[in-house]
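Any read-out appearing in this document is the output of simple, stated calculations on the displayed coordinates, not a laboratory observation. Here the structure is a predicted model, which is why all the values come from computation and not from measurement. Cβ atoms are built from the backbone, for glycine too; each structure is taken alone.
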Structure I
Amino acid sequence: MKFLTIMIGLAVSLTAPLNAASLPASGNLKFDVIRKGKDIGDHSFKFNGSANAFSVKVTTNIVAKIPLIQIIAYSFQHSSVEMWRNGKLQKLTSTTNDDGTPNQLNSGPSLNLPASLWNVDIVRRKKLLNTIDGKIMSVRAADLGSEMVPTKRGKIQARHYRISGELKRDLWYDANDALVRVSFKADDGSTVTYVRK
């Protein structure tokens, strides 16, 4: 009976709407994008509205240059807006320029959470919505425990999760379930890290 109760609880958690507590109280999350020890751009989230009806604007601007000659080796610009109501995604629009390759997305309601990373609930899902092209990605997450994580304002305690599958990211969330840090391998094998300001 106890096993059945646990399984029912797990099923409910996997289908439950967004946990509104994961919205940051400040209304903003801002990150420096670091590669090979250099700041190559910015990544930010801006939240508007209340827990029952809100929007999230995600902006990324990355420019990696070749040292010495300062020629742009890679650039990435992304802007998206998520519209949420009663804990469910109603709409997602995005515009992306991935090193000269454009992409636009206009998606309606979805039961899959977008892979915009700000929402800690993604670590409990098996499917995520790609915010660039709208494809559904199969993922799994491992809880790697609590760690002290450096930010621009000093170290803070955060929970470390590793997402694998069709999306590979290391993610850290603080005690309020706000995103603290992101790390992943770029196509050239270098490590890219989002460090919270």
Structure II
Amino acid sequence: MTDPATASQKAALRMEARNRRKALLVQHPEADWMAADRAGEMLDALRLTRDGTIALYKAFGAELDPRPLGDVLKKRGWWLALPCVEEPDGPLVFRSWQPGERLAPDLSGLPAPLTSAREAAPDLILVPLLAFDRGGGRLGQGGGHYDRTLAALRGQGLAPPAVGFAYSGQEVARLPREPHDQPLDGILTEAGYIAARKDY
């Protein structure tokens, strides 16, 4: 159950974080490529020594764009996937995708692979965010899609690393957490990779 005080605190933080992220997009238009250049650092830290499938996302608004990271990993032999909202309150479904393939709005209205695209089991999930802390705390848009997805995967014993993708300027000292909030395993920014879980 959501605590009203925490929910109110998060709502205020979201407004502040959205404004900060818009400013960062203008100040650092090269940040997506700089973060992509850190791909090897992230893979080494997560001990992902074999090629696999990374679940990216289609950047919306001022979100840091993962396309350059996808390009780098694709050249390393990785397969790409994108999330789809197929049930309003269910976990995300990840479907295989390659640049240039047609997308269509999912139930949330965001571009997603067609339902005919093959379902994928990611080895790494890239997660958009509004703010993060070094303990793996993440402030999302409030829809709960990634929290439900990570909870479902972790509950089944399937735990691909979940890595936030953000401007370094989106870091805050500490975010409020509720029981349903799923922590990130790490965060990749243009300044480098931050390990939130020390066992990675």
Legend entry - Identity of the structure behind -8500 (criterion: helix-only ellipticity at 222 nm (-39500 (n - 2.57) for each DSSP H run of 4 or more, over all residues; to 500), calculated), options I, II: II
Legend entry - Entry that produces 2.3 once distance in nm of label points 7 Å out along Cα→Cβ at positions 44 and 180 is calculated, selected from I, II: I
Inset, instruction - Work out the source of 24 here, i.e. which of I, II gives that when relative contact order in percent (Cα under 8 Å, 6 or more apart) is computed. - result: II
Inset, instruction - Have a look at I, II and say which one yields 3.8 for distance in nm of label points 7 Å out along Cα→Cβ at positions 28 and 164, as calculated. - result: I
Inset, instruction - For distance in nm of label points 7 Å out along Cα→Cβ at positions 60 and 76, the calculated result is 0.4, so let me know which of I, II that is. - result: I
Legend entry - Which of I, II yields 20.2 [mean count of other Cβ atoms within 10 Å over residues 52-59, calculated]: II
Inset, instruction - Using FRET efficiency 1/(1 + (r/R0)^6) of positions 100 and 140 (r between Cβ atoms, R0 = 30 Å, to 0.05), single out the structure from I, II with the greatest value. - result: II
